[in-house]
1. The value 0.94 for Cα Rg over 2.2 N^0.38 Å was derived from one model only; which of 1, 2 is it?
2. Of the structures labelled 1, 2, which one yields -11500 when helix-only ellipticity at 222 nm (-39500 (n - 2.57) for each DSSP H run of 4 or more, over all residues; to 500) is computed from its coordinates?
3. Out of 1, 2, choose the structure whose coordinates give mean count of other Cβ atoms within 10 Å over residues 69-76 equal to 14.1 when calculated.
4. Suppose distance in nm of label points 7 Å out along Cα→Cβ at positions 29 and 61 works out to 2.9; of 1, 2, which structure was it derived from?
5. Once relative contact order in percent (Cα under 8 Å, 6 or more apart) is calculated for every structure in 1, 2, which label goes with the largest value?
6. If Rg and Dmax of the Cα atoms in Å, for residues 37-116 alone is computed to be 14.5, 47, which of 1, 2 is the source?
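Just so it is clear, none of the values below were taken in a lab; they were calculated from the coordinates. It should be emphasised that the depicted structure is a prediction, and the values quoted were computed from it without experimental measurement. Cβ atoms are built from the backbone, for glycine too; each structure is taken alone.
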Structure 1
Amino acid sequence: MLPKYKRVIIKLSGEALAGDKGFGIDPGTIKEISHKIKDASELGVEIAIVVGGGNIWRGRDGEGIDRATADYMGMLATVINALALQDALEHTGVDVRVQTAIDMKEIAEPYIRRKAMRHLEKGRIVIFASGTGNPYFSTDTTAALRAAEIDAEVILSAKKVDAVYDSDPKLNPNAKKIDKLTYIEVLNKGLKVMDSTAISLCMDNNIPVLVFGLDNPENIVKVLCGENIGTIVKED
């Protein structure tokens, strides 16, 4: 199989690492995901990953906690996930680096754009953790920002739902799958592809977003090779 893209950002939600548990990190799930990321890397694709922290802590769930403090707690949760993913990938034989937007030099490199790009050029996988390093910005926005900075061709947004629908498929059995969307349609319809800041950033920099389901980890390789699954968000 020949890859369609040369350099990508994979946006992994924290929930994707929890498996069926819904909370924490499921060793079997993270191992399976890591093997498929390795398969993708062996196609010659340069891969950077932005991982969320929702399986451990969401800033917006911090009821009674100052919003900025809650967001910083969420950033630390993404570091836990990034280190777990790094370990799992290294066990598959892949060379990996974690870079954090908040300096914690004892466990990870600081985020340096040129260094990240150099790692990618050498075939290493780079995991971006701790969001943008600022409260009030989601890991969706981090994915869009890092994609623009490292010249990624596409953001591959791995979710528990296999595509974007016109309504919640869990609540509405007649929900219709949407194959293609423009950035403006996502914003105007309030579709939960990524938050509005992230979508606006992608629109400004013409970065496509491909939403696909991670229920089958094989989908990582499939989307990289251009198979028509999920939903693509881009300009007309």
Structure 2
Amino acid sequence: MSAERRLSSPDSMKCRVCGAPGCRPFLHVQGRDYWDCRICSAVFLDPAALPSPQEEHAHYLRHRNDPDDPRYRRFLSRLAEPLLARLGPARRGLDYGCGPGPGLAAMLREKGHRVVTYDPFFAPDRSVLAGCYDFIVCCEVAEHFHEPAREFALLDRLLAPGGWLGVMTCFRTQDELFARWHYRRDPTHVVFYKEETLRHLAAVRGWGCEIPRKDVALMQKPEREEKTA
């Protein structure tokens, strides 16, 4: 897609998701410039237009996610149900980017799992980022990552061998609909993934990747290889 102006040089723009060089200008819309990665198919906002922490926080405070709301729980179950089907009993997990109402963590605890939470605004205890987890969930979080490559590297480090990373985010489909897409219009949504984006991120790490439901990816880190004498 053509663009009216550019905030960064195409020659120097690396993918914010996979790190590949040579990303292409994708679209200029409503004063915002977006880039497209030819390698992983991610689309991301130009770094110069990223919202400030203050702008992000103010926007998140408008969310009304009640952990006891049945409708909200049905929404979260899209990720919780397929993940729970793959977990053994009493696993240790991390709800990464839990937000002000960590309903997913509550639902997983109700199933007997030990779950801690992290969110830079609402649960900023960074000591949990020194742990090792059997599963990590990122529910409606990955689209907010300003440095997604760095975030996924951190999640890789936190995930135990054999562990599961569950990501739920609205997958991008048709490019021609991007300008009008409601998901793009959220000012805190700054990176957009296709199914193949998540599959690519899993493949480069040697992980498995399943898409059990629309907008849900479950990635499994392999077990440690047996050392031979």
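1. Comparing all candidates, it corresponds to 1.
2. Label of the source structure: 1.
3. Details: 1: 19.4; 2: 14.1.
Working through the options, I get structure 2.
4. 2
5. Structure 1 comes out on top.
6. Values: 1: 14.5, 47; 2: 16.2, 45.
Only one of 1, 2 returns 14.5, 47 for Rg and Dmax of the Cα atoms in Å, for residues 37-116 alone, namely 1.
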